[in-house]
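Structures for review follow.
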Structure P
Amino acid sequence: MKPHVTCIVSASIDGRTWLSRWRPDPTPVRGLFERVHDEIGGDAWLIGRGTGQEYSKRESYPAQTSETFPRENWFARRDAKAYGVVLDGRGKVAFGRSDIGGDPIVAVLTKAVSDAHLAGLRSEGVSYIFAGNTEIDLVLVLEILNRELGVKRLLVEGGGTTNGSFLRAGLIDEIHLILCPTVDGTKGAPSAFDSREGEAAKAPLRTMTLESSKPLDGGALWLRYRLQNEQADGTVPD
């Protein structure tokens, strides 16, 4: 069964996501993302490789191992209240930790990952699942999280490339947008929903309905949109 997928985005009024480039000073709206995250709640939250590397505490795992591991899902824990899921198809993130903010990490890999990387994950108690041979199949990710860990509500929290992949795959059920009274104004700056070079497929959105709006601190707005999609299928390249 597919979990209910909620995407949480904090953005300037021009849709950009790097706070360090926002003007005026975004200090009054810092912490709003975490507040919305906590208020919504979920069984798991998901980020992409780039954001995952921001949480890593080491540069790499050992390059070699004498062990060989089957390409099967492996779980260090199955009893957590919430999980932190990181898309990392080629196994590039060396976490140096087993959890983020107390939520156990689950790495999403492809079968192209090395045995050495699997050994590194196991040594740190980082769970992992396989969702594709060379590219991550997002539909399969959702299926595995629901079947193996009982995830019924997933929070997708970017970056923009990951958000965009879920959007183009028709997998997002609702968007919670924290619209901040700031401007980036820089050409090419990361946006709330982004794509890689060559990814031209349009999002299969039929409707977006505003369900609620709420003023937040610093002049920000919390906007909740319900999405109706035409289809649900897609992969995300690493």
Structure Q
Amino acid sequence: MHSIEDKVVLITGGNKGIGYGVAEALVNSGLCVAVTSRSQKSADEAAAKLNATKKGEAIGLELDVRDFKSHQKAVDLIIKKWGRLDVLIANAGVGHFGSVETITTEQWNETIDTNLTGVFNGVKASITALKKSKGYIITIASLAGTNFFEGGSAYNASKFGLVGFTQAIMLDLRKHGIKVSTIMPGSVATNFNGHTPSLQDAWKIQPEDVGQLVVDLLKMNPRTLPSKIEVRPSMPGGK
């Protein structure tokens, strides 16, 4: 199994939900992890909790994925602190739902700019460092990237686009030794879209489950690439 200790990871939106679950799994595996949020305070609070494990190391960074310069600044800070970047996990996302008749242009733009263009910005800002480290890019998409649904025009468009983008850059970048995967979760117990997880969400995928999946991907022999991973609850609706 491939060793991953001491690798350096950037996780966008790593202060809560899936991003935090992934960060926790990686810090517990001895990695150096930068978690980001639009709020420096939220990022710092997440990093403080992660550092309580006394295993890997975490820092918090303020980052707006919609802004390329913000991404570049984060990558520069990571390289200044740890000297390298091995893994980009593009996790930050938003969701606005409703009929195409009611969804606003502002909601559409925020969804596409965050969920799709935000990933493009992160990849562009990280490519030089990842070429040097023969690194890994993992995007967190959704089963909504292959299954369309009523009221999902903006979200479906962003996630369908993200899956296609990730698969295309996988072909672009593998000749440079950069591995690229997309993870497509179904129902996950998170705070996404204002939801508060409760015992009623116990049947859903938990953030730490996605974290374990990321650890397993990073440990896989470099010769093998699971490029697209669908993951869903074992039993629908907790049945």
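Laboratory data are not the source of any read-out in this text; all were calculated from the coordinates shown. For clarity, every value in this text was computed on a predicted model and none was experimentally measured. Cβ atoms are built from the backbone, for glycine too; each structure is taken alone.
Ranked by distance in nm of label points 7 Å out along Cα→Cβ at positions 49 and 209, which of P, Q sits at the highest value? Write down the numbers at each step before the final one.
Values: P: 3.8; Q: 2.0.
Comparing P, Q by distance in nm of label points 7 Å out along Cα→Cβ at positions 49 and 209, the maximum is at P.
Kindly point out which one of P, Q the value -5500 was derived from, the read-out being helix-only ellipticity at 222 nm (-39500 (n - 2.57) for each DSSP H run of 4 or more, over all residues; to 500).
Details: P: -5500; Q: -13000.
Attributed to the structure labelled P.
Can you say which of P, Q returns 5.3 when mean projected area of the Cα convex hull in nm², for residues 41-112 alone is computed?
Details: P: 5.3; Q: 6.5.
The read-out comes from structure P.
State the single structure among P, Q that was used to calculate Rg/Rh (Cα atoms, Kirkwood Rh), giving 0.97. The partial results should precede the final answer.
Working: P: 0.97; Q: 0.94.
Working through the options, I get structure P.
Quick check for you: by FRET efficiency 1/(1 + (r/R0)^6) of positions 17 and 73 (r between Cβ atoms, R0 = 25 Å, to 0.05), which of P, Q is greatest?
On the way: P: 0.20; Q: 0.60.
Ranking P, Q on FRET efficiency 1/(1 + (r/R0)^6) of positions 17 and 73 (r between Cβ atoms, R0 = 25 Å, to 0.05), first place is Q.
Comparing P, Q, where is relative contact order in percent (Cα under 8 Å, 6 or more apart) highest? It would help to have the intermediate numbers written out before the result.
Numbers: P: 30; Q: 21.
Largest one: structure P.
For which of the structures P, Q does the calculation of distance in nm of label points 7 Å out along Cα→Cβ at positions 33 and 201 return 1.7? Don't jump to the answer; show the numbers that get you there.
Numbers: P: 2.6; Q: 1.7.
Going label by label, the one that fits is Q.
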